[in-house]
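Student: Pasting the structures here.
Every read-out reported here was derived from the displayed coordinates using simple, explicitly stated rules and does not represent laboratory data. It should be emphasised that the depicted structure is a prediction, and the values quoted were computed from it without experimental measurement. Cβ atoms are built from the backbone, for glycine too; each structure is taken alone.
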Structure I
Amino acid sequence: MTNNLTKENHNFIYLFKKALKGNHQDFTKGSIGIAAFLLAVPMVLEMLMESIFAITDIFFVSGLGAQAVAVVGLTEAILTLLYAVAIGLSMAVTATIARRYGESNTEKANIVAGQTLWLGMIVALLIGFIGLNYAQDILALMGADAALIESGKSYTTIMLTGSITILYLFLINAIFRGAGDASVAMRSLWLANGINIVLDPILIYGIGPFPELGLTGAAVATTIGRGTGVIYQLVHLFGYDSKIKLSIQHLTFNLAVSLKLLKVSFGGVIQFLIATASWIALVRIVSTYGSSAVAGYTIAIRVVMFTILPAWGLSNAVATLVGQNLGAGKPERAEQSVWRIAKYNVYFLLSVAVVFIAVPEPIIGFFTQDRQVIQYGVDCLRFISYGYGFFAIGMIVVQAFNGAGDTMTPTKINFVCYWLIQIPLAYFLAKSLAMGPSGVFLAITISQSMLAVIGVWVFRKGLWKLKTI
């Protein structure tokens with residue numbers, strides 16, 4: 001018995017080290033469990049690092065007061081539109097490159113990667129122009145008062161004009177994930193986060209010879225951290241040994257490939273725009289109850305992101321496995337991968353839910369001492385946790401569709417669950433039934449549960465297996 005446990009521990013450590021180091025394994029063959037593990041470990045750690053960006057900013061900014069936290073929350077709500085575009089494009093990139101790798105066509109995968117850089121640059125220039133000229137107007141549109149706009153305009157401007165760092169982190173990591181080279185994506189986020197954690201307190205509070213920039217310092221630190229991560233990605237994309245290796249010829253603009261990417265990504269972008277626009281609507285409803293409600297909601301959502309993004313790492317592994325196995329002509333193996341990883345995700349998120357429901361006060365209290373903010377945050381954390389089991393399944397199934405290149409099916413599901421159910425229900429519960437912000441939190445739980453039920457029902461029909469890209 002002892003020998004068997006020792007052998008299992010040895011195998012686990014070996015696989016864990018292999019996942020961190022990276023490998024050129026063929027994920028269309030062999031054990032599905034091992035393939036899922038080798039992909040999921042770096043992807044989970046990558047998403048964990050992405051979530052630490054949000055947690056770090058809130059932690060250090062919270063010392064500036066509820067108003068500063070509210071600025072970060074409102075700006076984050078705006079940035080979710082950018083995340084929607086980045087994630088939508090990323091889904092197309094991952095699905096297309098994974099399919100090409102499943103077909104053993106690495107040259108076409110490299111061409112797709114080159115066009116991805118062009119698309120990211122074009123979107124970043126557009127977002128940067130908007131941020132440079134209309135940051136104050138955007139904050140006003142989000143319901144910020146004059147004082148909030150004055151204190152937050154610099155933060156919002158920097159975050160939007162530096163959007164190329166956000167886009168490239170998402171898009172280039174999508175390239176590596178599609179090729180099954182997730183360890184490079186993971187390490188780029190490690191580097192970016194390490195720099196952000198060091199610079200945040202230094203630039204916000206003026207430690208040592210550095211000036212005290214306050215809220216603006218948080219934006220500068222985050223942008224520098226993400227920018228350094230992008231440089232690391234580009235070095236690996238053009239230089240070091242990886243599955244994707246670009247040269248100058250791959251950067252020649254290819255209209256046909258770019259249009260195909262845009263076609264596949266359209267559903268993904270709309271899919272996440274629907275979800276994030278719904279989230280912005282929820283923030284707008286919560287903002288009618290004051291800065292404390294927005295601050296509590298913002299802190300709780302950041303804590304939720306800390307757990308959800310590692311779960312997104314598992315769902316990203318599903319997207320790669322589905323794409324590569326469909327490319328290799330193995331749809332049944334693709335489906336088996338989905339259910340295997342869905343089971344892991346349910347175990348993980350239910351474990352987190354137990355903690356959030358049992359002891360939410362110390363978690364929210366870690367970020368603020370304001371009792372009113374803590375109470376709003378506790379209510380939000382508990383309500384959302386009640387739906388974690390459904391959410392765990394829903395996010396895996398949705399990414400399975402996306403990995404197959406079928407981005408329109410999740411888009412339709414999102415439209416029903418977020419716009420036809422979540423927004424009207426949140427307003428009804430909060431205003432008509434006078435539940436206040438708790439009505440918004442409950443609406444999130446109900447709509448996420450509905451998404452999982454509908455998603456599984458459609459997935460079992462199997463039409464995603466016939467999708468070509």
Structure II
Amino acid sequence: MTDRGQITPAAGAAAVARPRALARAGRVVREALRGTRQDYTEGPIGHALVLLAVPMVLETVLESLFAVVDIFFVAHLGADAIATVGLTESMMSLIYAVAIGLGIGAAAIVARRIGEHDPARASHAGAQAILLGILVSLPISILGLTVAPGLLRVLGASPEVQRTGAGYTRVLLGGNVAVLLLFLVNAVFRGAGDATIAMRSLWIASGCNMILGPLFIFGVGPFPRLGVTGAAVGTTIGRSIGVLYQMRRLARRDGRLAIRRADLVPDVRSFASLIRLSGSGVLQILIGTASWLALIRVLATFGSIVLAGYTIGIRVIVFALLPSWGLSNAAATMVGQSLGARKPDRAERSVWMAAFYNVWVLGAMGIVFVILAPSIIGLFTPDPLIRPWGVGCLRIVSAGFVFYAFGMVVSNAFNGAGDTWTPTVLNLVCFWLLEVPLAWVLSRRTPLGPNGVFAAIAVAFSTLAVASALVFRRGRWKARVV
């Protein structure tokens with residue numbers, strides 16, 4: 001403004017530009033939520049990332065919200081129920097690892113075929129991934145249904161937790177096909193660029209979970225009171241509904257992927273390609289998730305109180321991390337499709353841009369968690385014995401969020417390129433050669449106690465981020481053939 005209170009031309013232009021920028025942002029978000037057709041190998045990279053990332057972020061937001069809501073209701077049942085969820089989730093993490101690992105290979109192949117403008121072969125790859133997922137889930141179901149209490153005992157559960165939690169563990173492991181297919185098929189949709197469909201399917205599943213969970217836990221109305229087992233029943237039913245929606249979308253002929261009956265005939269060559277990529281992808285995720293089992297085993301020696309605090313803290317952290325995976329998945333799709341279109345430079349620029357966005361988002365969340373940890377944990381439990389451990393977990397782990405944000409995007413970019421071995425080796429070094437030994441030493445040989453485990457988590461993930469960035473800059477992933 002001038003000294004007479006008049007608006008200068010520059011100030012006037014800025015005042016007009018701001019509403020226009022907001023309007024453009026609103027249009028892009030609406031376009032992303034509608035799921036309009038878009039060639040992600042062309043046009044501005046930022047625009048393409050937003051179109052992919054918005055539904056991917058919203059997809060994971062509701063999933064992470066469900067995780068928080070679920071533990072909120074279970075927390076009302078006491079420390080043993082919370083410990084049951086924590087121990088079973090550590091086993092379920094292996095199933096998530098298989099689902100995500102299979103999804104890595106399937107998404108990489110589908111993205112390449114879409115980038116090559118070959119939707120028929122992309123649909124065929126997606127169908128073969130579904131068949132492979134079903135075959136993998138069957139032995140896990142049999143194991144879970146028959147030896148659930150024994151699995152809890154192996155992880156160090158007390159006799160009371162084994163008695164209370166056997167039903168919860170049996171239902172979740174027995175119905176693992178719903179979990180596996182929900183995440184696997186969503187990876188296929190994301191690889192094809194159909195992020196909106198993936199978002200809707202997980203929203204449907206998570207919405208049903210949040211409604212059914214408390215109904216079965218507390219026995220509301222005609223629903224039986226099942227206690228902690230009711231949380232597993234609600235989850236399994238909700239995710240099964242999400243899978244039914246996915247199958248309905250794949251059967252239509254108006255999407256990027258349209259599976260035909262011929263695609264559902266087992267194809268040995270397609271299986272071999274999927275296993276080649278997904279095998280190392282599963283190993284990559286298993287290395288990371290199995291390290292969580294090792295950490296759980298260390299924490300279990302400190303009792304159910306510590307384990308309950310850790311479970312609540314990690315659930316809150318997942319609430320922050322899962323949306324960030326949305327951005328990293330968007331970068332992976334951009335990498336796969338850009339390489340399929342023979343545009344490696346576009347693939348690399350996409351990764352650095354997505355990493356920059358993620359650092360800002362997750363860094364801000366980390367600051368909030370460090371400052372407000374006591375209030376946040378207090379929302380989930382009034383127990384003065386559990387709360388300090390939840391606060392310690394939340395504060396210590398979230399202190400490294402800026403590193404995690406960068407590492408998630410770069411590590412997932414390797415997977416999008418079909419280079420699944422590089423992050424596998426990095427996970428092995430950072431989690432098993434660094435994190436697990438460090439957690440044991442800090443918790444058992446220093447005054448930190450259980451907080452030493454939380455510190456080891458922060459150190460390992462920060463190291464992984466730095467190592468991933470250094471390897472990514474070398475550029476060998478650009479030559480990967482899928």
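Student: Given a value of 2.5 for distance in nm of label points 7 Å out along Cα→Cβ at positions 48 and 80, point me to the structure among I, II it was derived from.
Tutor: I
Student: Here is a follow-up. Identify the structure, out of I, II, from whose coordinates Rg and Dmax of the Cα atoms in Å, for residues 344-431 alone was calculated to give 16.9, 54.
Tutor: II
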